[in-house]
1. Taking relative contact order in percent (Cα under 8 Å, 6 or more apart) as the quantity of interest, name the structure among 1, 2 where it is greatest.
2. If Rg and Dmax of the Cα atoms in Å computes to 25.3, 82, which of 1, 2 did it come from?
3. One of 1, 2 was used to compute helix-only ellipticity at 222 nm (-39500 (n - 2.57) for each DSSP H run of 4 or more, over all residues; to 500), and the result was -25500. Which label is that?
4. If we compute distance in nm of label points 7 Å out along Cα→Cβ at positions 48 and 88 for structures 1, 2, which one ends up with the highest value?
5. Once distance in nm of label points 7 Å out along Cα→Cβ at positions 24 and 64 is calculated for all of 1, 2, which comes out largest?
Structure 1
Amino acid sequence: MSYFEIILVLVVVGMGFWVWYLMHKKAKDKEMPELMRLQAEKKQEHKQKILELLCQKERIANDDVEGLLSVSDATATRYLDDLEKEGKIRQIGDRGGYVYYEKA
């Protein structure tokens, strides 16, 4: 096989890969907004469950949210912080086991 044939094969294979990559990337870009929408819906559902728990209990702690939603400590904290910023709950206490949340 001559150098010309080898280069031609490499160019054809490279172009085929490039076309596949562009088509795959385009399909992935279409999926992303749908994924983001589903994640936002799930987050809203979780925050709604937290508010429903607060209707049942006078106050809740981060551990209550972790158990309710089966999420990590960090995720529970983010949900509670979001609800606090939205003015729906308020934090009582500064740190550790002395922190709990009430309806605002």
Structure 2
Amino acid sequence: MSDPLKPLFADLAGGLLRLTRGAADAAGFGAVVRECLPEALRAHVVTAVRRGDDVVIIVDSAAWAARVRYSGPRLQEQLLARGESVTGKVRVRVGRPAVAGA
């Protein structure tokens, strides 16, 4: 390996490990958020992540975004009851699920 490339690959394993842990944490938090929402909304949540103090929930359409947004205060209560720290806002965004093989 040439010298200019060494810094790029020096901590590749550590970076991949951090990325893997972050993805697992996000998936776990998304599952917790789904469990705290009413059953009718759960299937429309693409993912949920923390962004600083806020919780950002991605849903599959604008119609479901409005319903999840309306459930925000109750969601915060349920997350707090599960020991999740929620000091910011619940933000809802519209996105689409990733398509396998695309």
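1. Ranking 1, 2 on relative contact order in percent (Cα under 8 Å, 6 or more apart), first place is 2.
2. 1
3. 1
4. 2
5. Numbers: 1: 4.8; 2: 2.7.
When distance in nm of label points 7 Å out along Cα→Cβ at positions 24 and 64 is computed for each of 1, 2, structure 1 gives the biggest number.
Any read-out appearing in this document is the output of simple, stated calculations on the displayed coordinates, not a laboratory observation. As the structure is a computational prediction, the values presented were derived from the model and not from experiment. Cβ atoms are built from the backbone, for glycine too; each structure is taken alone.
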